[in-house]
Structure 1
Amino acid sequence: MTKIKEKTVSILVNNKPDVLARIAGVFSLRSFNIESISANVTKDPGKSKIILTTKGNQDTLMTIEKQINNLVDIIQVSDLTKIPSIRREMILIRLKVSTANQNSIIQVVEKLHGRVLSKEEGYWIVEVSGDVDEIDAILARFDKLGMDDFTRTGTVALEQIA
């Protein structure tokens with residue numbers, strides 16, 4: 001049986017139209033899902049870095065990586081799963097706040113080194129960051145405290161230099 005793995009990939013590209021669409025097309029042709037994606041211009045405005053995560057067996061993931069490498073405007077593809085790197089997500093959570101749960105919310109936010117960004121009557125918006133497992137645990141924790149809605153960035157990552 002083939003083991004399904006999660007992979008985080010950093011793709012340095014020329015900052016041109018349709019590059020992201022071509023990368024997504026590689027996944028679409030193989031019927032693979034992109035679990036999360038983040039794209040932004042680098043220090044050099046002519047280049048962008050795309051961080052994406054996906055799941056699959058090792059052979060399929062290697063094939064996708066090779067096909068992405070062959071696309072026009074791809075400069076470098078790095079498998080951040082195989083090298084020391086920092087991977088983080090940020091989440092914004094809208095919570096229903098009352099006198100019954102307000103102190104508990106404050107305690108959890110402080111313990112997680114989060115921030116309350118907005119306090120409206122009956123609702124707060126909180127920001128917290130962590131790795132994927134931490135974010136999943138944070139969601140479970142805030143769900144019990146009155147989570148109304150949330151949005152998460154997806155994984156952002158940067159390779160460490162030894």
Structure 2
Amino acid sequence: MVSDHVSIKSVLNLEEKMFDFDLTSPLMAGQFLLLVILLNAIFYKPLTKVLEDRNDYILTKEQDGRERLAKAEALAQQYEEQLAGARKQSVEVIANAQTEAKKIADEQIAAAQKEAIAQREQATKEIESQKQAAMQALEQQVETLSSQILAKLGLVT
């Protein structure tokens with residue numbers, strides 16, 4: 001029983017010490033506050049500054065990227081407009097060239113037709129002239145032959 005008595009006393013002493021507020025508790029609270037202040041000054045503020053700098057860097061790069069994208073899209077639009085203009089101009093140039101080529105071909109065909117008509121008319125005139133000459137020569141030969149026949153027949157005096 002004595003040992004039970006001692007153990008109960010020792011338990012009662014422990015309970016008293018657990019809730020004993022002496023200088024240790026405020027000192028621990030001070031150490032905790034000092035630790036918080038030191039961690040804030042040494043670790044959290046530089047870390048926060050690094051995170052803010054990184055965030056600012058990301059935001060600037062994102063803004064630069066947006067500006068570059070907008071500029072690239074504007075340039076692409078401008079180049080597409082220029083390309084469309086060049087295509088339209090090339091279509092016009094091709095159409096003009098085709099029209100000009102057709103016009104030149106028509107002129108050359110007309111000139112060739114005129115030349116062919118002129119040569120045909122020239123050939124017709126030459127043929128007609130030769131025909132007339134042949135007819136005259138034939139008439140003279142007929143006349144000569146007729147007079148010779150008549151002379152042989154004695155009808156001509």
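Each reported figure results from applying straightforward, stated rules to the coordinates on display, with no laboratory input. Every value quoted in this text rests on a predicted model; they were computed, and no experiment measured them. Cβ atoms are built from the backbone, for glycine too; each structure is taken alone.
Side notes on the structure shown:
- Test item: Kirkwood radius over Cα pairs in Å calculated as 30.8, pick one of 1, 2: 2
- Parent structure of the calculated result 1.00, given that FRET efficiency 1/(1 + (r/R0)^6) of positions 24 and 64 (r between Cβ atoms, R0 = 30 Å, to 0.05) is the read-out and 1, 2 the choices: 1
- Computed -8500 for helix-only ellipticity at 222 nm (-39500 (n - 2.57) for each DSSP H run of 4 or more, over all residues; to 500) - originating structure among 1, 2: 1
- With Rg and Dmax of the Cα atoms in Å, for residues 40-103 alone derived as 27.0, 90, matching label from 1, 2: 2
- When distance in nm of label points 7 Å out along Cα→Cβ at positions 56 and 88 is calculated for each of 1, 2, the greatest value falls to 2.
- Answer label among 1, 2 for the case where FRET efficiency 1/(1 + (r/R0)^6) of positions 96 and 136 (r between Cβ atoms, R0 = 25 Å, to 0.05), calculated from the coordinates, equals 0.00: 2
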